[in-house]
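Next up: the structures, one after another.
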Structure P
């Protein structure tokens, strides 16, 4: 098992890519700490994992609440003794063209998708520095590489996450901590369920595999990056999009 005896904190773990990542990490031997704003859903998912024999704990967490994040990290350290992996997966979309986007829409997406990553990383990195080891994985997006119509706020947040990743890889790499980002293409999650089928067909046709990705396919990449198999991968923003940009 690639992640045997590792402790992994995963935000946005109640559904979609975060849920798939928690399940994949657990199957690879990790103790998983599932965090999400959706309290009932994240507790149910942790319960499901425990019923299958995995080590899983749920926390209700708002990534914009620094005090709550710091309390969570302290609780995990007190109860388990270490944090080996952080997956900054939590994110939201509030789309609108730049001419119509409200200041609240812009601020909310930046607060969750960008500052939330900063908040969570600051809360756990001290433990990793004491251990002189750790892996931080940040959720960016193909939108954070190429931009996208109607997503000024989301694109800015995901571009910013790549900037975090490359900066932290320089700062923390010498301390034994690797930092990488994953840039998914269009993945079958709840976010896409709100989009018209015509739009989804466009996403499929732009992908050379002619389909949307699955959360499990992103989770598999996270598992690789979190493991010692990726011990010399640092500061990368890895596109997982089925060839969308070819």
Structure Q
């Protein structure tokens, strides 16, 4: 097993460099800057958001409403608001540790590292996707690729996991708009080079001073008709977030 995942602006002088096939230090720095911004796209110094998650399969659909808080890249807290049968379930990640609390059994369960790539609440998102335990910048080697013939206005970046990175992905492909370095697609491949799933980014909106794709649609290529749609309804970035949110005690707090 190896580990996964999922920008603001880049100085104009960097944007003017563009990509070349020479592997120059300028290009390498530019690629690293982009990957760093992708890592922080939905996080920043801190964030607070209300999100709607729709899980779609050929046989059933369900919808969750979530409240999410983050601090940097290493702290995440998720609280399920609805539906009623799932309300009160919480998820906490601090550093490399992650816990889930299930109010119906009144129990906190620690998620082992081997389960980070497992599905979160039956969705196409993994535990790692939702809490972003891994970092594209730290855990992957990145390089630019030539743009596809019909997409000259987009950057293509290939991410290969480092040897130390535990993940199921053989590589990840990022596609970003040149005009504002906003991602439009993220493709995940297994170790044999087969496409497994695709993330589509759309509905680009401003939340305060931050411009992000408000809708993320994760489509499974292995299970026909299965996908999960994440919609940001509200979001605030660089807000003051109480440290008490990211504690195990908060997992079981009545709200």
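Each value in this text was obtained by applying a stated rule to the coordinates, not by laboratory testing. Since this is a predicted model, take the numbers as computed values, not measurements. Cβ atoms are built from the backbone, for glycine too; each structure is taken alone.
Quick rundown of the values:
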| read-out | value |
| --- | --- |
| Identity of the structure behind -14500 (criterion: helix-only ellipticity at 222 nm (-39500 (n - 2.57) for each DSSP H run of 4 or more, over all residues; to 500), calculated), options P, Q | P |
| Distance in nm of label points 7 Å out along Cα→Cβ at positions 172 and 220 derived as 2.6 - corresponding label from P, Q | P |
| Structure responsible for 14.2, 42, with Rg and Dmax of the Cα atoms in Å, for residues 148-227 alone calculated and labels P, Q on offer | Q |
| Computed 1.1 for distance in nm of label points 7 Å out along Cα→Cβ at positions 44 and 236 - originating structure among P, Q | Q |
| Identity of the structure behind 123 (criterion: volume of the Cα convex hull per residue in Å³, calculated), options P, Q | P |
